[in-house]
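Following are the structures in question.
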Structure 1
């Protein structure tokens, strides 16, 4: 008998089993899974079908364009998810450790940004520049924040106005979301991906993206503001908001 919600695993056939929980799932329940003898990752959450369709279509597209990403594994009847559950291929590799590693991550991010210009927004999401006017979007509710904090965040995002948008990974500076081998860089955990300004993905250790001082300041302030509003008001969000300067 599967635990609550995981009954959907049956839709991937008879030869499927949960193995152990994986770290990194905050909004989701993430486990290693075996499907037809192959190691995979199962992620169970409360996202809408439209939201999951956007994410799984994105991953299939990026895989087809040569990026190494977790690829959705279809159910026995060909669906890419079922009842909030997505199964994806397991990606091998280790985290970036050196400056050269992070520069390789930057190259992969720039490839992602180039391949996804003009893509439609993830359903229900808002970009940082949308939040100059909008109050809510997915996990964001600016009404729950102190007005002075909202003003500082909006001042940071206003500096991004007019920049081109594309898909951003959403959390690439977390080394746990990168799986590297000698010949490729893979990005995993696309749960925060959405359409936004690419600067948000380029605030990397040791300024691996090679941004000049002005561009790095704009990106760092906008990124701190985004992370503050996405998980308001836990300890990390409060810390990030403190990094956003007054307008």
Structure 2
């Protein structure tokens, strides 16, 4: 009998932890190891790792920050992820993690811009994404609705590599959920957040919220978490469980 894979959770900042991902992994009987590359903790061998899924979480930094000295660790992480991806090891990337995954696979990341002439915007707050395929015909979307409420928290846009399949979009940002080949999944949006942790996000990222939503932004987020939080957590658990089961099937044995 094949054992459940180990989940390597790559975390970039204290407030953005695995949350619902950790809950779902435990329910599926997976072991979890958290690694902090921002603290220069070592990542697993990208060539000879067995029965492991990598989960790359979010953070306030941009993929472009890897070119500056304080974020040299981010460049190291990208180099590691590029090798991991080339080996076709399973990976789930969220927000910053999705951006790193796209770049590792040959895509790019740019400022999110709208309008004509275009101007940069930040997509922050609770909002819908719509799936580009019928959930009934896609195992990853089993039990999901045609559109789902998610949490947005970004100011960049992913330009997908040619090997990617776009699965979900929002009104402001097309590239929200995608699959690369059969072993990699990316979510620009957040379905993993536990609502009990959202207040810390609001307090620690206060200025970013103000720049995106204005003075009433923090209270709007609190009100919307009361209104939509239970639904997001329920459907988030469902999608994450689907995703981990899907990626488990593609774990590569050496």
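Relative contact order in percent (Cα under 8 Å, 6 or more apart) was computed and gave 17; which structure, 1, 2, did it come from? Derived from the structure labelled 1. For distance in nm of label points 7 Å out along Cα→Cβ at positions 51 and 211, the highest value in the series 1, 2 is held by structure 2.
Comparison across structures 1, 2 (criterion: distance in nm of label points 7 Å out along Cα→Cβ at positions 35 and 83) gives the highest value for 1.
The value 14.9 for mean count of other Cβ atoms within 10 Å over residues 59-66 was derived from one model only; which of 1, 2 is it? Traced to structure 1. A value of -0.28, -0.36, -0.45, -1.08 was computed for log10 I(q)/I(0) by the Debye sum over Cα atoms at q = 0.08, 0.09, 0.10, 0.15 Å⁻¹; which of 1, 2 is the source structure? Structure of origin is 2.
A short reminder: the numbers here are calculations on the coordinates, not readings from a lab. Since the structure is predicted, the reported quantities are computational estimates derived from the model, not experimental observations. Cβ atoms are built from the backbone, for glycine too; each structure is taken alone.
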